[in-house]
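The following blocks contain the structures, represented as structure tokens.
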Structure I
Amino acid sequence: MKHTEKELITLKEEVSEMWRLVLSQLEKVKQAFLSNDIELAREVASREKRVNSFELKIDSDCENYIALYNPVAIDLRLVLSLIKISITLERIADFADGIAKYIIDESANSESGDLKEDLQVEIMFDAVIEMLSDSYVALESENTRLSGKILARDEAVDEIYRNAIKILAEAIRSKKIDAENGLKTMLVIRKIERIGDHCSNIVEEIVFYIDAKVLKHSRNNA
């Protein structure tokens, strides 16, 4: 194995480790939100710095690889994709951290279980966790066949988000929830929806690396 290949494997392993950490953050913040578990939310918030450290190291290591080896073709696409994926993973972790801080906030009263069920928050969480998990499999296996299924899940998440706006507006009008907590809940749901968007961005980077195709503009025009 050439030295450059070993370096690429090391870079992919770093991203994989960061990916597993971010997946864990999402799973924990889902559990914390649904059960209003403040201690678990604090654990998520405390691990945010680890995610940030990963992103900085991967960015630096990828830049060093480009400077040292001047990669071309698929190797260059891989390194550029790893840089963008690590940045996107860090943003997803930021959203998880934001949800954790909402849970920790003592002034935020917990919503009733019925309202959370009506809003389909658990379904949204499950969808974005599956998107991120399947994207990880796609990169590890270097197989883009999952990309269509992942992008379709993002559309389903968007639909739930749009319905949630209407449900929350009605809940505030009927005083099932006060306006302040309604708005805070809306921000949480918006964060989950944005996580779905970022998972789609990751899929696009994987397709770019493996198939040398740019999905972004074609998807926007579809």
Structure II
Amino acid sequence: MNTSLDTPVTIAALSGRTRIKICGFTRAKDINVALSLGVDALGFVFYPPSKRYVSPTQAGELCENIPAFVSTVALFVNASREEVQSVIHAMRPTILQFHGDESPEECASYGLPYLRAFRVGAPGQETAENLAKYCSRFHSAAGWIFDSYTAAYGGSGQTFDHALLAGIAALGARARPIVVSGGLKQETVVESIQLLKPWAVDVSSGVEDAPGVKSATKMRDFIQTVNSLR
């Protein structure tokens, strides 16, 4: 058995479970519910056009009492360096997440672990070969998030063609842990996990009653469903 920690499938297999990130928090009460349910990571959106946008000050307040061993993730889309630095100062995130056209050098320049999101099916990422080639540029990332290609930069509730990830496994040691996003909800997450065996799943609209308003019931059902696959 290959026990290298450099390939996504091996990492997922050794972990014994799929990690869960819920993104787009705007309310403390929703965070408290997610924490009580055992979420692994909390995501905050710093993209002003998004209905889930929070300011650095808001995020700092929401993250004041996050317990140890729960990651906080700051999501950016083509933000200026000053904007990213202001979030780092106010929120002190565990991980940065880049969803726009940021270069590998820019993503790595803040001295924090980062996740690189890929909008599967976007120009230059329409085929398995092209997607894998584009992903390989970001070998310094802590993980690769695969989301659907829409104008909204995530949170659209739309899925993507999972067959386009076929080239990722061929990257071998150059691949990073896979995080699957895009259209996930309780009814669809099992198939995605069984097919792709990701290190983690990332959900937003699939556990909401409205953008930025999480449903305690949907979060519970989603997390219980993912954890049942251990």
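Derivation of every value follows stated rules applied to the coordinates shown; laboratory data play no part. What you see is a predicted model, and the numbers here were worked out from it, not measured in a lab.
The value -8500 for helix-only ellipticity at 222 nm (-39500 (n - 2.57) for each DSSP H run of 4 or more, over all residues; to 500) was derived from one model only; which of I, II is it? Answer for the origin of the read-out: II. For which of I, II does percent of Cα pairs over 14 Å apart, for residues 46-93 alone, calculated from the coordinates, equal 47? It was calculated from structure II. Work out the source of 52 here, i.e. which of I, II gives that when percent of Cα pairs over 21 Å apart is computed. Computing percent of Cα pairs over 21 Å apart on every structure in I, II gives 52 only for II. Taking -0.61, -0.64, -0.92 as the value of log10 I(q)/I(0) by the Debye sum over Cα atoms at q = 0.18, 0.19, 0.28 Å⁻¹, for residues 166-213 alone derived from one of the structures shown (I, II), identify that structure. Label of the source structure: I.
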